[in-house]
Structure 1
Amino acid sequence: MVLKLLKGSILLFLLVDFGAATAQTADDSVLIRRLADTILTDGKAYGNLSVLTKKVGARLSGSAGYYKAEKWGVAALTDASGSAGKVYLQECMVPHWVRGGKDEAFFEWSDGRRPAKGVRKSLDILALGNSVGTGPAGVTAQVVLIHDFDELERRKDEIKGKIVFYNYKFNPLFIETFKAYGDAVRYRALGPSRAARYGAVAVLVRTMGEGVDNNPHTGALMYNDSFPKIPAAAVGLRDADALAAALEGGRNASVFLRTMAHMLPDTVAHNVIGEIRGSEFPDQYITVGGHLDSWDPAEGAQDDGAGCVQSIEVLRALQAIGYQPRHTIRVVLFANEENGGRGGRKYASAAKEAGEKHLLGLESDAGGFTPRAFSLGLSDTQLAVVHPWLTLLQPYGVYEFVKGGGGSDVSPMKPELGAVVGELLPDSQRYFDLHHSRADVLENVNKRELELGAVNMAALIYLVDKYGFGQ
């Protein structure tokens, strides 16, 4: 076998002896076709998502919606796994943050001495997750436009008593939009404490996205306990541009901000787990899942209702075609991914304590868009072993295995359990138009794309169950 690895895209081109694999491939192709047929013609992924989004809705950790979602998850997994399955709850403690009411903000232009009469513009905002609020009176202060952390450091003596506005834009040169998000999200996560260090009284952050609407996108921040906790909110893109234009035009501006956000004591929630016991290796596990919680502005359809229903559909499809897995296959609907990650850590630590052996932790948390690839935490040698599987997946849209890891919920399985972790990688171009915003609703999910993601997840789970990774 001659292996050529192009590290830029992690594509593997192999020249192998396919003689022995040909018979396997024919059998595997037929079975995967059966999985695809049941998902594409009799599937329940979109119907399950409809119930989750329209009858449960938003489901932030600790909210009434989350506990309603747990009941939905138990029912959906029970239906999918049938009489052969087992469904149960795994308790974990989660943070309980509440928005507390409507978030409000506006800015006024000033000539440096007093607000300009009648020149007031409202700002469409959402308080950032885990943030403190201003209280009913709100806060009014001059706003300072900051483009990046380097500028914050240069202008640190100007920050005291002001509202810092981070106007860091998504980098359009990143074709993979998750890279643009990873580049920009530090201003949401770390920006409030970095501004508080120099005396800021509040922070506004340009929405983490590149859409053409004005929907603000919330998301979690992480306070540094060494500095005061100050209110923080995301601003819709059009309003961010308007505020930046006013400030860059030489005008002074003051911002009024009112949010009622606050943190309550930690509370009990649950991972919802369904499994089918393996016929040969019942004490070895393959996990597939998504996170059940979502932010509060909308329905959490793409983030991550899609991943939850795709994972449930994997279990249903395997049962529907009568497949008996060799290893125990678990579907986990993880708690608290959005503002704490407690569910994923609990699952991994409980599995370690039980002495469980895990082959794979696979996650879908990048939206229910057209499937393109899987990331897998494999060595080059292992990637060479699984590369021929792409001929089986390509008819359904996946054409690449990317050397990498899994999402935040399955990532703890690698250090705790030594498991391979991975993630479905759909087309990313539209995800951050919807992510954490009021636009994340069922109407923005394409049924066909959602189902194709489930097809590829089911196919990969089947192949790992049959062949492993050549360890």
Structure 2
Amino acid sequence: MQKKIIALAVAGLASSAAFAQTNVVVYGVADGSFDYVWQSDSKNQSITDTTTFNAAGVQTGTTTTVSRQDNDLDTTRVSANSSYIGFKGSEDLGNGLKALFQYEMTVRFDAATGPTADRDSFVGLSHDKGGTVVFGNLTGPTRALGAALDVNPGATGIGANTGVIGKIAGSTLKSSITVTGTGVGNESATLGSSCGRSSTCSSIFDTRWANSVAYLSPNWGGFSFAAAYTNALENKTPDNGTIYTATSVNGAPLVYTAAAPTWGQNLGQADSYGYDIGAKWEGMGFMVGVTYNWAQLGDYVGTELDNIRVGGMYTAPNWSIRAMWEKTKADFSSNVLSSSIDQQKFGIGGTFSFGKTTLLAQWYGTDDASDISNSKANLYEVGALYNLSKRTMLKATWAMIDNDDGSIADFGVNAIGNQSISSTASVTTNALGRTERLSVNSSGAGATNQGIQIGIRHSF
């Protein structure tokens, strides 16, 4: 079932799409588990570095202030593991053309909430020789490739590779930078990241794009490609121009004069948009794919994010192996924060089946992010599946994310939620010189996150 769902997602990188139904089909997955998760070596921490310079620009002093407090936790819970319900269908319009639709909703039976329309939902046209165009809330090629290479059914659960991929030092990169100040040379910038307990904590690249349009090519001898564009992050705040004021004395005509510029007055937000492209080849049991995803957040410093992902897998009758490499980069057009940060990730996984049982394991790791020391993280997972039928399976998983002191990576699905980070950089200038200050406040940095899940997955 997961292959069918990914096939109907924007990028056909996970499997081939075939829209043959002529009426509405109801489908979905109920995936429930009992979890025990715990976090060790976790700390609430604040680090502030202050550097002072005199009027001539000569450094006059440095100060580092650090405070720490232990905040480990452990808890039990029931998790819905990306359970969903969907409706899909198509109409044959003749001459190889079809109209198609899909409406898919997350179902959180682990909380007292109703279905949420946040999954792949779209309407479009498909031609057997020309390809498919869809509009809606869509999975892009980058997310689809990551999901296809994950060893877990549905690419969900605490062991999902989204705990590491697409992130930088564990940050999901979903937060824009805010800038405040009284003028050039007297300013501050803040960037934050956090995930709630039992929430989805995947990166911006492994999240569905709203307000999107996508094209999926036909399959040419095993080769296909996909492209998506989104303005989901579009800035809704109008750009501010110069303020003009006017006065009239004794009934004389109004005379407008431009006000003196103030900090932020003419600082309009940049446009927010993104695109995602990918290509894959499938044949003889192999699948190889490459994707590139770029987004501009449209904040005051024009944050640009990009991710290149390369991966492949080989599937035999009773075993499979898969591997992936990616590089994630964040660029800031302000010198208040570091101008550029990037990090590489690597992964390998496999499955082995005998009888009704499937064993699975995977590892994903990172190098240190540039300009962030001790920011490595490693994800380890081992698990087993037992098929009660073609649609129902039992599953058991152990997973661990081991962070270095500068990383806050959390489970990509069903996060522990005890991790957050915010960075504030500021520059203050006066006649005596300037002061530069960088403050980093974090919770769960350097933590080891572990969990055990035992559950049932049923597809319908």
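Have a look at 1, 2 and say which one yields -1000 for helix-only ellipticity at 222 nm (-39500 (n - 2.57) for each DSSP H run of 4 or more, over all residues; to 500), as calculated. So the calculation was done on 2.
One of 1, 2 was used to compute P(r) over Cα pairs in 5 Å bins from 0, in percent, for residues 173-284 alone, and the result was 2, 8, 10, 12, 12, 11, 10, 9, 7, 5, 4, 3, 2, 1, 1, 0, 0, 0. Which label is that?
Checking each candidate, the match is 2.
If you rank structures 1, 2 by percent of Cα pairs over 18 Å apart, for residues 53-220 alone, which sits at the top with the largest value? Across 1, 2, percent of Cα pairs over 18 Å apart, for residues 53-220 alone peaks for 2.
Rule-based calculations on the coordinates, nothing more; no lab input. As the structure is a prediction and not an experimental result, all values here were calculated from the model.
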